[in-house]
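Asks: Some structures are shown below for you to check.
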Structure 1
């Protein structure tokens, strides 16, 4: 949504139209008691009217008038939260004042990994990209401290169980004694690192090269760019097809 409503709107929908995140994520914010309307704590099921003051964590949020889609090459050492209580540098700071709209990172990339990360205020697209089905594939390049075992690629594609959790890659291509390209669908927390540790390996470098049809390309470390309209449409169509295929498979 990018227009101002003329009648009351459910708060989770209002927050999504502010670019906070998907409606499901915004419902969670309401349940956690982090939202207020005109100074009164809001709850799931509440609505807002035009002119109401809606706040998230004490800060006023407004519906966006322009949708933004940003690709960032996140450097190592930056975290992907919008703020950090430990004082660590946040990836959002690299975009800074160059984007007037309030945008949020889509998904996560751990502090010691680098590469492609999206920021947007489009809650509907965010919902597609972070759908629980894990339908949008992401490609990573990894460099290890020790030679990669011969069985690693097939094992990871078949599924590797670590601490009771099954980690399965969509595809793995070993590109050298200590290098591999890994494509993930689910993207569980620290998935590649956990599987490497299972084999006694450590990632010296882990970079995300692609999300769906969008590639990192030659974007400089720490730099960002606006996605072209055709890239946004390609990403939206790709995400919708992937989510549809995932639903059909269940």
Structure 2
């Protein structure tokens, strides 16, 4: 019997995580799960995100039940589950031991580009809203827990050469690469969270990874200190990226 593979990709906000979910969701053997801890995160933190009440009502706010879902049988007879995970949704009180039961990987993006994109939606992010600290914490935990180096991919590398980077990622998580990952049909999906209409407008128009376009946006003065802290964590993970 072929063993199921649970892949958890830990990203932060304003990254290409939704496009990555599209790529995996286009495989015939993969079931995708969109930000499974989001409802729990919003209920626990009281953060005012667009459509927060709807997200809480539609999702599971019990993190223990979420973990059972993420490590249990994969729906629809699929062999692979791909979990689009936001690192900042994994709050400190959530037990981490389950991370040993899934294959963890990390999607990182230059913090200057993340902040430039984030402040178009919400002007005043805190350090922990941006997910870099939590990515590094999860990375360190997984590395120690599994005694191995979890794969890291950088957004710029993916956008500059999607096929090469997806091949490297598939090899690192021990699944065969599929050409289906390189393009998809436009529109929203049944597997998208209810927040898709607030956040996925651009991705819904795409049919593939979009070419990398450098951002020349400057970090606002009041966020420079946060940017510098994020950059420390980003650089640390960047050192281990697949390339």
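Asks: One of 1, 2 was used to compute Kirkwood radius over Cα pairs in Å, and the answer was 18.3. Which one was it?
Replies: Working: 1: 19.5; 2: 18.3.
This value belongs to structure 2.
Asks: Moving on. Distance in nm of label points 7 Å out along Cα→Cβ at positions 32 and 200 computed as 0.7: which structure among 1, 2?
Replies: Answer for the origin of the read-out: 2.
Asks: Out of 1, 2, which structure matches -7000 when helix-only ellipticity at 222 nm (-39500 (n - 2.57) for each DSSP H run of 4 or more, over all residues; to 500) is calculated?
Replies: Values: 1: -7000; 2: -11000.
So the calculation was done on 1.
Asks: Taking 11.6 as the value of mean count of other Cβ atoms within 10 Å over residues 160-167 derived from one of the structures shown (1, 2), identify that structure.
Replies: Details: 1: 11.6; 2: 16.5.
Answer for the origin of the read-out: 1.
Asks: Tell me which of 1, 2 gives 15.5 when you compute mean count of other Cβ atoms within 10 Å over residues 96-103.
Replies: Details: 1: 12.8; 2: 15.5.
The read-out was computed on structure 2.
Asks: Also: Can you spot which of 1, 2 the value 20 was calculated from, given it is relative contact order in percent (Cα under 8 Å, 6 or more apart)? Can you show the working numbers first?
Replies: Working: 1: 20; 2: 28.
The read-out was computed on structure 1.
Asks: Work out which structure the value 13.8 belongs to, where mean count of other Cβ atoms within 10 Å over residues 40-47 was derived from one of 1, 2.
Replies: Working: 1: 13.8; 2: 16.9.
Traced to structure 1.
Asks: Identify which of structures 1, 2 gives the largest calculated value of Cα Rg over 2.2 N^0.38 Å, for residues 120-191 alone. Please list the in-between numbers first.
Replies: Values: 1: 1.27; 2: 1.43.
Once Cα Rg over 2.2 N^0.38 Å, for residues 120-191 alone is tallied for 1, 2, the winner is 2.
Asks: Just checking, which of 1, 2 has the largest value of mean projected area of the Cα convex hull in nm², for residues 8-151 alone? Numbers along the way, then the final one.
Replies: Details: 1: 11.0; 2: 8.7.
Comparing 1, 2, the top value of mean projected area of the Cα convex hull in nm², for residues 8-151 alone belongs to 1.
Asks: Given structures 1, 2, which gives the highest value for distance in nm of label points 7 Å out along Cα→Cβ at positions 72 and 128?
Replies: Top value of distance in nm of label points 7 Å out along Cα→Cβ at positions 72 and 128, among 1, 2, belongs to structure 2.
Each reported figure results from applying straightforward, stated rules to the coordinates on display, with no laboratory input. Being a predicted model, the structure only gives us computed values, none of them experimental. Cβ atoms are built from the backbone, for glycine too; each structure is taken alone.
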